[in-house]
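Novice: Once you scroll down, you'll see the structures, which are given as structure tokens.
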Structure P
Amino acid sequence: MNDVIETILDHRSIRHFEDRLLTDEQIKTIVSCAQAAATSSFIQAYSIIGVKDKAKKKKLAELVGNQDYVEKNGHFFVFCADLYRHTVIGENEQRDVIPSIESTEKFMVALIDASLAAQNAVLAAESLGLGICYIGGIRNNLEEVKKLLKTPERVIPLFGLAVGYPRQRTGKKPRLPFEHVYHEEEYEQNNEVYVQQLREYDKVISSYYEQRTGGKRKDRWSEQMANMLEKQSRMYMKEFISKNKMNLK
């Protein structure tokens, strides 16, 4: 096993950081690694906004649900799906690119490109001895986030990434069984096998929470997912995307 694989397998979310900022060199390295990620048809449909300003980070922390580690970290990145530059390209080249830009396919490309870039950034940060935490709460109040970051139309902030020097390392959460995630030749549709795999994983997760909390918590993963999915959240997203001229056609 090499260092890259060990770094990937050692991943865990960090929510407590030292009061120590990243250097400009570290930031540039992380962003450069993000840019080295694969991109569909070389479209590079994403942008990254770095936030250093303390007041702005504090406001972002409020907007995402009062998550302290959004304010207190070494650096905060916001990854955005970005088709604005392609609109500008169309205008400059005098080509009608709008129908393509407003397609569901190109919207998916922008989401995938941004996600691939972010995971490269994470691997780079963790290989430097830093910790990270993805922040999906950016999408809780996108109108306010867009105003704060001054993003133009066709640019959607997708998620944040808090990066810094770990002050406290949590345990690794056990992932779904390999056999449940990896299918060969075709999707496994034996429901008895499928359900049994979920039940076994539920036992693993329940035990993990019980040990981590000293018996205060021992909920199952299926229980956790059902409770979360039963509560509708961010249901304004389709309307918001269309309003920002990234229509799903």
Structure Q
Amino acid sequence: MGCGWLGLSLAAELVKNGHLVKGSTTSTDKFELLKAAGIAPFLVTISEDNIHGHIEDCLKDSEVLIINIPPGLRKDPSSDFTKKMALLCQHIEDSDIKNVLYVSSTSVYEDTLDLPLITEESPTDAPSATAKQLIAAEHIFKTNPNFQTTILRFGGLIGDKRHPAKFLSGRTNVKDPEAPVNLIHQQDCIGIIKAILKHEKWQTEFNAAAPQHRTKEAYYNAICDAKNIPRPQFDHSEPSKGKRIDSEKIQQTLSYQFVHAL
């Protein structure tokens, strides 16, 4: 559910591994792209009041649903993502789905001055509007008795053609220079999801970020230098807030070794 930057690549990889995969998109313009990757495309648009398109057909005869839909509050701050997910949950209850993998974010954990080590046992209490809606959405799925849910919280997503260093390059007064970096490469995201499916780890939670936690300043300066683009200028006038995401559970439970280091 959701064939964007991560979802489309994930679906295509699962097809290569022999799975039968359906994929939702909000635009029929992407149908040919999905079909070319061996994905059965379905038009599904979720609003706060209704789900438009072919949600029943999309869910029919499937046992596992991977939900990879970002809240999108930057584009529409007034959007009620929690309502959308509650509506989706009702349709899942009426389907053949037995297991749900809900892709969330490590932004549900608050950044603080003591830069804590965050595990799956840490409280999800970040105060931002996006975090609150993600926390509420997680609760909707993991407390539903009609299917088993695993929550997968990714750090910041990066890839070969997607890196936040390009956005930060040349910017001034960038805050929290000593904050630990919590990023994860697209290839590791896909590898971890495949490992969860392989080991059938349901009704649990995982945090996922590359194990290395360089400081924001050291990391982005190095990346900008490597890409030969201007470094950002950091603001050292205030103490840095942040956190360190611990991915030990993934490595131990799934026997997963990260491919991309930071």
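Novice: Work out which structure the value -14500 belongs to, where helix-only ellipticity at 222 nm (-39500 (n - 2.57) for each DSSP H run of 4 or more, over all residues; to 500) was derived from one of P, Q.
Specialist: So the calculation was done on P.
Novice: Quick check: 1, 6, 11, 13, 15, 16, 15, 12, 7, 3, 1, 0, 0 is what I get for P(r) over Cα pairs in 5 Å bins from 0, in percent, calculated from one of P, Q. Which structure matches?
Specialist: Structure P accounts for this read-out.
Novice: To which of P, Q does the computed value 1.00 (FRET efficiency 1/(1 + (r/R0)^6) of positions 16 and 136 (r between Cβ atoms, R0 = 41 Å, to 0.05)) belong?
Specialist: The structure behind it is P.
Novice: Out of P, Q, which has the highest value for relative contact order in percent (Cα under 8 Å, 6 or more apart)?
Specialist: Top value of relative contact order in percent (Cα under 8 Å, 6 or more apart), among P, Q, belongs to structure P.
Novice: Which structure, out of P, Q, was distance in nm of label points 7 Å out along Cα→Cβ at positions 184 and 216 derived from, given a value of 2.1?
Specialist: Q
Novice: Work out percent of Cα pairs over 20 Å apart, for residues 88-167 alone for each of structures P, Q, then name the structure with the largest result.
Specialist: With respect to percent of Cα pairs over 20 Å apart, for residues 88-167 alone, the highest-scoring structure among P, Q is P.
Readers should treat all values here as calculations from the given coordinates under stated rules, not as data from a laboratory. This is a predicted model, so every value here is computed, not measured. Cβ atoms are built from the backbone, for glycine too; each structure is taken alone.
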